[in-house]
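Here, each number is a calculation from the coordinates, and none is a lab measurement. Since this is a predicted model, take the numbers as computed values, not measurements. Cβ atoms are built from the backbone, for glycine too; each structure is taken alone.
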Structure I
Amino acid sequence: MTSQILFSSASKSFHKGKYTEALASLNKLLDHSRDVKTYALLAKTLIALGFKEDAAKTYVLAAELGGSRAEDFYADAMKIYFELGQDEMALSLGRPLLERARRDPELAFIITSLFLKRGEKDMVRVFLPALSTSSNSKHNSLAFLLLTGTPENPRDRETVANLLERLPRSIVVIMAHLVFQREVNNYWEMERLQPELDRMLAKNPAQMMKVEAPFYNLHWLADEALNKIASYKPEAYPATNKLERHSRPHAWSKKLRIGYLSSDLWHDHATMKLAGGVLSLHDREKYDVTVFCYTDPRHLKAEIDQDRSKWGKIVTIRDLNDAAAAQTIRDHNIDILIDMKGHTRGGRPGILNHKAAPVQVAWLGFPGTTVNIDLDYIIGDHHVLPDQSKPHYWEKFCRMPESYQPNDPFNRPRRDLFTRANAGLPEDAFVFGSFNATRKISLANVNLWVRILKATPGSVLWLMCKADEARDNLLRRFTSAGIEAKRIVFTKVVSYEEHLARLTLADLGLDTYPYNGHTTTSEQLWAGLPVLTLKGSHFASRVSESLLRAIGVPELIAESEDDYLRMAVEFYQNRERLEPFKARLEENRLVKPLFDAERFCRHLEKAYDLMAERARQGLGPDHIDVPALPDRATPFLIENTVDNT
């Protein structure tokens, strides 16, 4: 019987479902001829008979014969090995197919799944376009897992936009998409999706909050009741965790052992520009300070000449998992552990879910309640944490008597380095300035600034902007509203010394809302620039109020958007009304609490004493209000600060 007749017989049997007869014919055929079409039909027959591994091997044989379909057969073999769980075999076949997988979502899915099992995510992000545009929801879900988690990443932004086209009603995708669009100030997308946000909030806010990242939730939703449940997972840690942690035997000593936990432990980070002075001022006779560091070493390479030991004993836990990091903290017998990151990028608050210390505290890094984390206290003040907020926090309040925010006055130079001409600012214009991250400029915020600019024709708005796309979108927003492009002056990030020096070129700082400036606001106040803020309804929107009160200029707190507009316009119309505020900022800078690191440190130590006192007595956490020291009558002393004002 000729090869052609045998193949025809096998093919007919296969299509009639007579797989055993087809197999017999193919085996006879292989005794005479071994070609691509024979192996291909044999592989299909073996699959039909349930011999999948043999089928995969047969597809490999077909591919090895070459020809135009060789890649197809390797792909078929890889899919079978993947289905059988033979990952190494599948991966060995998939490597030559990487380029094809960019166009084939099924191949992309398999190769990506294999690499993810090996913990290799970066290599397979090239498949994001194929996965995110596929009609298969499993492929879409895998694309979501490949995101870097950095909103400024353009590939991630494109991926999420693709997913939204596929899944326009997905709450998860909508919320992720808006995070990316806020990062580049795409107000048109914010407006387009706002009705959907409103619908979801009205229909099922709890379901909506399940998929919200706590940090990004604060940027647009100033509702503490909902902020509390953003990403809430009851199973995040055992319900017995807190009780077991509090009842665990602990050796207290006369000297309190304080631990600080962060990944921001380098001098140029905003957190340490605030807290560095306080950490260095702890009374070492009463407090033993250890800093548990998981900072990216790339940030430390530039710190060769910087001494971090002044903050405390540095213990590196970067390469430890959460459980091991918690054990290291227990090995140091820490009494009070302070997490300085919360749900901000790069944070590892999950370490606290492993019972790291008898008292666990949130402070400074995250302006809100830290959901899903076993914490006893959050450190705030009476402005960011008013009494009515207590039901909306997982933690008990520990309120400082003035502001919750420390400031390091020791390395904040004040120098006259620039003129308006240097900065590209018109000499005689009234300059409104904003130096916050542009993602904080919400849709309502930018619309209000448009109103201000329309009411103040001789003014310009001076904006710090890192990304070109954000710059373009901001400019387009203002010009589409009728504001001349020349009235929006953009500036880049500059060195810290230059940044502090240029602030005085503005007439009035405009705070963002609902997420205020934090370090940015205190820097402007240090430089002597009045900052106008809007009174808020959650921690992140009350920060500037706290700072303005702590430096003695509460009159710059607007009660409403209309009030904010009115005050901005009045300052424009009567620029001389700003002079008393500038004079007061200068008078108060070294007297009022905002920049008094030593006073803040003593208050913070008192807070720790009160927390420890309850814990030593076997009492559970309860709200604490730290009493204030007497007001300072003379300026506090600072060192290492050049002041040419």
Structure II
Amino acid sequence: MARRFLELLAREASAVEFEGPVLEARASGADAATLEELERAKVEALKVRELLRRRARREAELSALYDTAGDLAALRDLDAVLEAIVHRARQLLGTDTAYLTLHDPDRGDTYMRVTSGSTSAAFQLLRLEMGAGLGGLVAQNAMPYWTANYPADQRFRHTRNIDTAVDEEGLIAILGVPLRLGQRVIGVLFAANRGVRPFLQEEVALLASLAAHAAVAIDNARLLQETRNALEELSRAHRSAREHGEVVERAALAHDRMTSLVLRGGGIEDVAAVVTEVLGGSLAVLDDLGRPITGDVGTLDAGVFEAAQASRALGRTVRRGDLLIASVDVGGEPLCTLILRSDDADERILERAALVCALLLLFRRSVAEAEGRVRGELLDDLISRPESPGLADRARRLGVDLTAPHVVVVVRHDGQRERAAFWASSHATLHHGLAAARGEEVVLLVPGDDPGAMARKIAAELGSRATAGAARSRDVAHAYQEARRCAEALIALGRAGDGASAAELGFVGLLLGEGRDVPGFVGSVLGAVVDYDARRGTALVDTLAAYFASGASPSRTAETMHIHVNTVTQRLERVGKLLGEGWLEPERALEIQLALRLNTISGTKSMGFPPI
């Protein structure tokens, strides 16, 4: 029989049809337990039916709200939008009529603006005093109110004109919600019936949502008018611009003067002199990093650089206090910024001066890039064709002494190729070195004898996305391979964004380094313990080797060495003090075991360490 209830639910049967299975069972003489079970199933089925009906209604309401939002987006006339909302309110709540009143700030009351389903002329011309009737109370308190029987409801202040109009319209049940913009009530939206009817909380919430759309429509109309006013203001500004053709001509003449100056070989300082001569005041020109190229306008705070960013985004001069700021970028990267301290100056001239300075800087950059290509080609030959003749002479002509100590640095830049290559070229030129971009890496050859420090310095200056490996350049080609392996090892070890040499990478560096300094590695890892044994005649190194060989078991170590376990513990404590905290951490323990093995080999092989 439970299947019958499911079939009734599936075809959306009326509530009375759910009595059918119970009546049939009773007629067929079913026992009391069966009838009781059917009654319970019927009640649960009716609950499911009611839930489905409420959900279907909610879907219809949400669909209507969506349609209303579409109307607001499509319609531009305020009356058409408000009529659509009032019609929707009447349709969704299933009421006889719906209407909307707006606040009149001059008279301090609300007046009927739009109605749907109304037949009374007196009702359509009705005005509601603040606090009078249901609508006046909604407007006054900015809260929804509703009543199932307005004429008999004494909660509201009845007035003759309101009661007469409501009676003529024949309204009984009324629901009103406020139209709000922020904290301000601009009107009231109503739904009303010509018979007694209670309003559910869901209906109140639905009407409030429609009221919110109505408020947005009214505000949009206001914004549209403000836009029209702004367009009119823009038109007046355009007329004013045409009237100032003389100013534009002055800017063009200044631009021609600056251009001619550049063609004769003038620099940024000369352009700045022309600007201050024409406009007066004091001028500073900053490079792409905000450093002064020429001039001084005093201390600059963060707001000035924010204004420079705004100038690049807007493509025009920005004023901040008594400063005029014009900034130019190329491909989204800042190129130069001009800052003029002046109370009144022609912004167009400053903008044109900024463009001229930008062209000069681009020219300088092109020259630097050309020199960088020459330096890059030489470094490529030193790496790929070290036996080529004339490499030393080519380097000397570029101011690079290959006989002096140098460091090769390989930088992995995580996709920032152009920025890394430009920075490396500038850095190499400034420090009498070489730089080249090779695939996804940048290579530098710079004077120095501390590869680790140089790698960290370059990684820090290039930013957190740059990883640098370095090696001493006894042979550029071999040093390049070692530095490259070092950079790859840093990334593999999870140290991207860092810089180091092979000597600083522990046993990993031992495997990477060109010289493979095994004694140096053993000394750096195990030297303190070896020296202690040599001075005191102890056996800490042997105990440490036996400890690792026994799987880090003090008891098995004691058995292997034929000593008491307490002795093992005391020796390990001494080892811990000599090696420092964390000596049993996995990575550190691995280095110690490797050093122990190499130390054993060094003591038994008279011919020295075998190649690793």
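For relative contact order in percent (Cα under 8 Å, 6 or more apart), which of I, II scores largest?
Largest value of relative contact order in percent (Cα under 8 Å, 6 or more apart): I.
Of the structures labelled I, II, one was used to calculate Rg and Dmax of the Cα atoms in Å, giving 30.9, 112. Name it.
Numbers: I: 30.9, 112; II: 43.7, 122.
The read-out comes from structure I.
I, II: which one has helix-only ellipticity at 222 nm (-39500 (n - 2.57) for each DSSP H run of 4 or more, over all residues; to 500), as calculated, at -13500?
I
Have a look at I, II and say which one yields 18.0 for mean count of other Cβ atoms within 10 Å over residues 125-132, as calculated.
II
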